[in-house]
Each structure stands twice: as C-alpha cells, then as structure tokens.
1. If we compute FRET efficiency 1/(1 + (r/R0)^6) of positions 110 and 150 (r between Cβ atoms, R0 = 41 Å, to 0.05) for structures I, II, which one ends up with the highest value?
2. Check the numbers for distance in nm of label points 7 Å out along Cα→Cβ at positions 6 and 22 across I, II and tell me which is largest.
3. For the read-out helix-only ellipticity at 222 nm (-39500 (n - 2.57) for each DSSP H run of 4 or more, over all residues; to 500), a value of -9000 was computed from one structure; give its label from I, II.
4. Given a value of 21.6 for mean count of other Cβ atoms within 10 Å over residues 54-61, calculated from one of I, II, which structure does it belong to?
5. Have a look at I, II and say which one yields 9.6 for mean count of other Cβ atoms within 10 Å over residues 14-21, as calculated.
6. Kindly point out which one of I, II the value 60, 59, 32 was derived from, the read-out being Cα extents along the principal axes in Å.
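Derivation of every value follows stated rules applied to the coordinates shown; laboratory data play no part. None of the values given here were measured: they were computed from a predicted structure. Cβ atoms are built from the backbone, for glycine too; each structure is taken alone.
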Structure I
Amino acid sequence: MSIPLLSIMLPTTVDRRPKFYLLLAEVLRQVNSLNLQDEVEILIDEDKKEKSIGTKRQDLLKRSSGEWVVGIDSDDWISGDYIKEIFGAFVLSPTIDHVGFIELCNINGEVSRSVFSIQHCKWDESQYGYDHVRCANPKSVIRREKALMVGFDDCRYGEDRIFSEAVTPLLKSEVFIEKELYYYNHTSTDHNARYGIK
C-alpha cells in the first residue's frame with residue numbers, strides 16, 4: 001500500500017457528534033469527488049474528554065502516515081475547495097514544508113481573520129492587515145517529519161500555540177494560499193465544560 005500524501009487528523013468528543021458528522025461528511029465528499037481516496041488518510045480520535053486535546057493531537061500525529069499532516073477541529077468548518085487547494089500546493093511544490101492560508105473566525109459572534117504562515121515566528125494580533133497572526137499551526141498543513149520533531153504537550157488548552165511557535169523554525173519552505181480555507185467557530189465557555197478539566 002502506498003503512503004498517503006495527506007493525513008487529516010480529527011480530534012473530537014462524543015458531545016460534538018452532530019457537528020462532527022457533518023464535518024466528516026464534507027471531508028469525505030471532497031476526497032471522493034477528487035478521487036483522492038488513496039492519497040488522503042483520515043484519522044479520528046473521539047472520547048468523552050478524558051484525554052487532553054494535546055494528548056489527542058499527539059496520538060493522532062503518531063498514528064499518521066502521510067507526508068503532510070493537518071488538523072481540523074470538530075466544531076470548525078472548511079471551504080468547499082479546501083482539499084483541492086491543498087493538493088494544488090503539493091503539485092506546485094512537492095518538497096514544501098508548509099501550506100499556509102487564511103482562516104475566517106467567528107469568536108462570540110464577532111468576525112475576524114487569521115493568517116497561518118511561516119513568515120511569522122510568533123503569534124500576534126492586529127498586524128499585517130490581519131486580526132490574528134499565526135505561524136505554522138495544527139490547522140495548517142505541515143510536513144509530518146517536522147511535526148514529529150516537536151509533537152504536542154499534554155495540555156487541556158494552549159497546546160496549539162506551544163506547538164506552533166516550536167515547529168515554525170523547522171519549516172523552510174511554504175506555499176501560501178491567499179484564500180479563506182478554514183472557518184473557526186468559538187464561543188467562550190467555562191474551561192471545565194469546554195476542555196473536560198476535572
């Protein structure tokens with residue numbers, strides 16, 4: 001069996017099943033419509049919030065076998081051409097370490113935009129025409145061997161920033177897609193309810 005080009009890592013929880021099933025159906029629709037079943041590996045880690053999100057991301061990363069990895073959170077969404085655009089980047093530059101793009105955010109009903117790019121080495125706010133500046137991110141496409149060199153800490157939250165700022169210096173090349181490919185939805189809730197802290 002050939003090694004897939006892309007491993008899509010989907011951490012989720014039982015209480016998110018209705019939203020997650022819609023997201024999974026959209027991922028599968030895009031993969032099937034492009035006949036990429038042999039090129040895309042879909043990995044799921046579902047629990048009842050027993051594990052931290054950092055541990056779930058790390059477990060998914062260790063299970064992955066694609067040349068590149070990307071994460072999609074189960075309460076978020078992707079554009080209708082998400083996988084097509086990512087694979088277009090692979091064709092354009094098959095040795096890249098990172099595929100960056102724009103994220104449209106809905107945070108407590110307020111719309112904003114993030115950028116994921118290795119042109120930035122730290123997280124920042126309101127810079128370069130974006131509301132949120134991020135370097136490489138668990139939600140952007142990263143060469144798997146580089147992601148494994150860093151991994152994810154066992155954190156209930158904040159694991160994304162720790163990983164992001166640690167892996168970015170290892171990434172030397174990028175295709176940046178000047179489009180909104182990812183839709184982040186966030187509603188502030190108590191940490192215990194959101195992350196399962198006991």
Structure II
Amino acid sequence: MITPKVARPTKMYTRRGDDGETSLHGPRRVPKDDPLVEAYGTIDELNSAIGVVVAGEKDRDMKSQLLEIQALLFKAGADAATEWKPAGMGLRISVKDTKRVEVLTDLLLKKLPTLRHFILPGGSMTGARLQLARAVCRRAERRLVSASKHSEINPELVPFFNRLSSYLFNLSRHANAKAGRKEKVWKG
C-alpha cells in the first residue's frame with residue numbers, strides 16, 4: 001500500500017514580534033504602537049471594512065470599484081510601512097491614484113442630489129457599512145498625520161485618504177438612493 005504524502009503545515013508565526021516590536025518594510029524595527037504601525041494597521045482595518053461591504057454587495061459596478069479601492073489600500077499600506085525615500089523602492093500612492101478616487105467621486109456626485117444638511121449614517125445595510133468604512137478612513141488619515149510628525153511619509157498619502165473618505169461618503173449616499181432609503185437629516 002502506498003501512503004500519500006501529507007504536506008507539512010507552514011508556520012504562520014515567527015515569534016519575532018513577541019517582544020512588542022515589528023519590522024517596517026526595510027531593516028528598521030519599531031514598537032508595535034509606533035505611529036506608522038498605527039497608521040498602516042488602520043489602513044488594514046479600512047480594507048477589511050470594505051471587504052465586508054464587497055462580501056454582501058450584488059451591484060457589479062460598486063463591487064468592481066470597491067475591489068479597485070481595496071487594491072489601492074494594499075498599496076497605501078505598503079507605502080505607509082516603507083521608510084520614505086522620494087525616489088526609493090516600493091509601492092507608493094501617487095497623484096494619479098488620488099485623481100482616480102476624485103474621478104470616482106465626481107461620477108457619483110452627478111447621480112446624487114446636492115447635500116444641504118448633515119445626514120445621519122445609516123439607511124441600507126450597504127450604506128451603513130460604507131459610512132463605517134468612511135469613519136475608519138478618517139481615522140487612517142488622522143493616524144497618517146500623527147505619523148508624519150515622527151517619520152517622513154509619502155506626502156500624497158494624506159490627500160489620498162482625504163479624497164477616499166469623500167468617495168466612501170458619497171458611495172454610501174448612492175447605495176441608499178439605489179435601495180430607496182431617504183437620507184435622515186441631522187437636526188441639532
């Protein structure tokens with residue numbers, strides 16, 4: 001009888017972070033609560049929040065756009081985790097990436113009524129999840145601003161996340177409109 005070979009499991013841990021430090025992309029090790037680690041960790045959280053939207057979304061155009069955004073977020077996370085050298089190696093968010101998010105936002109705005117009041121997050125399940133992603137995006141932007149006070153980062157990261165939060169906000173409004181959900185105006 002022939003015994004089939006069973007693949008040995010690959011270890012998914014190195015133990016290198018057990019002391020509370022991690023490596024940036026490059027030789028430098030930093031504490032796990034370093035502002036750069038906080039920033040790219042929040043970018044990862046945002047990507048996961050968008051993944052929740054994608055998992056439940058049936059609209060092909062929205063799903064396609066969000067998958068494109070997720071790819072850009074992987075690029076942004078790698079960018080934030082890599083020490084900044086303007087001509088250096090690695091994936092970098094560019095002005096072209098920020099412009100792409102602006103184009104997507106402008107396309108949405110053509111379909112939406114002008115907003116004259118603050119609105120409450122919610123509406124459809126997709127709309128509510130996109131608003132949550134928008135809030136995480138704003139936190140990522142704040143974390144990048146904090147990180148920029150301690151480390152040199154790609155100067156295009158903050159504008160990219162600023163535009164991305166606007167896109168997610170308007171995509172939420174679009175999802176709610178498609179679902180027939182009216183925006184609830186905040187009355188303070």
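1. On the way: I: 0.85; II: 0.55.
Once FRET efficiency 1/(1 + (r/R0)^6) of positions 110 and 150 (r between Cβ atoms, R0 = 41 Å, to 0.05) is worked out for each structure, I has the highest.
2. Details: I: 2.1; II: 3.3.
Across I, II, distance in nm of label points 7 Å out along Cα→Cβ at positions 6 and 22 peaks for II.
3. Numbers: I: -9000; II: -19500.
Going through each structure in turn, the value belongs to I.
4. Working: I: 21.6; II: 11.6.
Source structure: I.
5. II
6. Numbers: I: 44, 40, 31; II: 60, 59, 32.
The read-out comes from structure II.
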